[in-house]
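Take a look at the structures below.
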Structure P
Amino acid sequence: MRALIPTGDPQTLTEPGEVDPPAPQHDEALIKVTDFSLNRADFLHLSSPSSTYRPGIDAAGVVERAAPDGSGPAAGSRVVLHLPGGGAGAEYVAAPADRLAAIPNTVDSATASTLPLAGLVARRMLALAGPLQGRRILATGAGGGVGQLLIQLAVAGGAEITAVAAPGQPTEHMAALGAKITSDVETADGDPFDIVLESVGGDLGSKAAYTLRPGGQYVWFGQASGNPISLDFFRLLQGGTSLTLRHFVYSDGDGSRDAEDMAALLALASDGKLRVEIGHRGDFSNAGPLLKEMSTGRLRGKAVVTIG
């Protein structure tokens, strides 16, 4: 069967190739993939010349054969799936039943394929941050797939969210979803923030910490710039106040909550309460160039590969 395989070349990253079809285990369904979305994690895994990683973490398709143990959706069901280890960029994939969720009739498969990783990150990170009603949130690195869902879920929860945008970065889509926009965290309007969600690192991530109110919460979940943050705790904790510094990891370990959380995200999308911008569509041959574009930060919205 056809699947995306690594090239070992940092310029091309991946290309279509032939691989053996999957052999599902007793608790796995066989899925005929129709669409899969690309994530930054795919690019990072493929950047190593010795990588054996096959891209595709999130996908949508149709159950060709249900799990032999009777768990999960029945044959013929449209489903979305989440495979943290990759490999969903293929014509067929075997997926555990607890990493599958049925797609409502009102949600198209391309949109469904964009929800798992970005949606699980956004949903679980906001749950970690606690009650949102009336709270002020500052988010860095919110222009991508996670950001657009994070903004919508925060606004729906009653929070006011400000997104930090780099000069020249498109911001219209973030503003349209309900975020305030700033290009300088040190001059952001309003009172100090209750929560900072930080994924960029470097100077920006460091400055963001000083915008917190006394007793605020700083959630670190990435370092896209490749540069670490640097905190002056004398300045940060002046007056004897405290803050909470947390490291967020989206995975729940065994994936046992994935199906439940994906179903919740799909329900919001079905009700029109969660929208995803798909800015780029292609086929197998477009995956490598799309991942390269994604690495520059210029890719607006999600990128979806359709298997035809």
Structure Q
Amino acid sequence: MNGRTNDRACTVVRPGALTTVQDLGRPGQAHLGVPRSGALDPPAHLLANRLVGNPPDAATLETTLTGCGLRAHAPLTAALTGAPCPVTVDGRPAPWGLAFTVPAGAVLDIGPATSGVRTYAALSGGIACPPVLGSRSADLLSGLGPAPLRTGDVLPLGAPAPRPAPTDAVPQPAPPAPLVLPLLLGPRDDWLTPDAVTTLATAPYRVSADSNRVGLRTEGPALTRARHGELPSEPMVLGAVQVPPDGRPVVFLADHPTTGGYPVAGVVPERALAAAAQAAPGTPLRFLPRPRNG
């Protein structure tokens, strides 16, 4: 992203609360200390790209709660998925969940999410900022990839497909309410008391406003430890549910650290994390633990 202009590009006129460039991330780099990163809601990212005819790994924009605004330098095709929101082109309503055209010079405004958290904007050709370690994703923990959008940034676009694939109505899951997360217990659930494991399985939690791309933080009863020492730092995986000193579980998302020293009570399967990415602050949350040998 830079201040130069060209025909296959758009300029940021409103960056929103947090808008980042995301693709499918950097899997397989944890041994280098590099998180996976990538779109927090991969199905929404993939669908947006499909609607405009992009390949699955083309970079999209991931907005957070308040959307963003872009001025197109040349005609382009856009599609919005993920968290529903109002969409306009030069003030005129445009569809959400379907491909539409943005004329040259027009402003595409992606409004605030009406439910959920993160909206995905695919633009024909994809965001073509330089890749870092094979990905264009912004990693907010390590600082790899492009910085979050700022007013005046120019986003280069790649060459568009000759024509988008034909689509009709495409079902998309609604943002979760409540959020129910399956949980495979271990490897450090024995660092919790039996009562704490019961609490994790039965107590109501809520999604905390302190949640971000690193982890979904929770509000609710604290989990008590059976052991009070400190663990050596050990590898962390996507979906790990770590129990920090305050006892409130944290679900690690795409920008999570690759190592950590707090006990991991369990792991949420990757397939359930897209719903976690769309759970707004205050959303009721329950865990459904399953024993390691279950």
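Annotations
- Structure from which 0.30 was derived, FRET efficiency 1/(1 + (r/R0)^6) of positions 47 and 159 (r between Cβ atoms, R0 = 30 Å, to 0.05), options P, Q: P
- helix-only ellipticity at 222 nm (-39500 (n - 2.57) for each DSSP H run of 4 or more, over all residues; to 500) from the coordinates reads -7000; which among P, Q: P
- With volume of the Cα convex hull per residue in Å³, for residues 87-246 alone derived as 189, matching label from P, Q: Q
Since every read-out is calculated from the coordinates, none of them should be taken as a lab result. Computed from a predicted structure; not experimentally measured. Cβ atoms are built from the backbone, for glycine too; each structure is taken alone.
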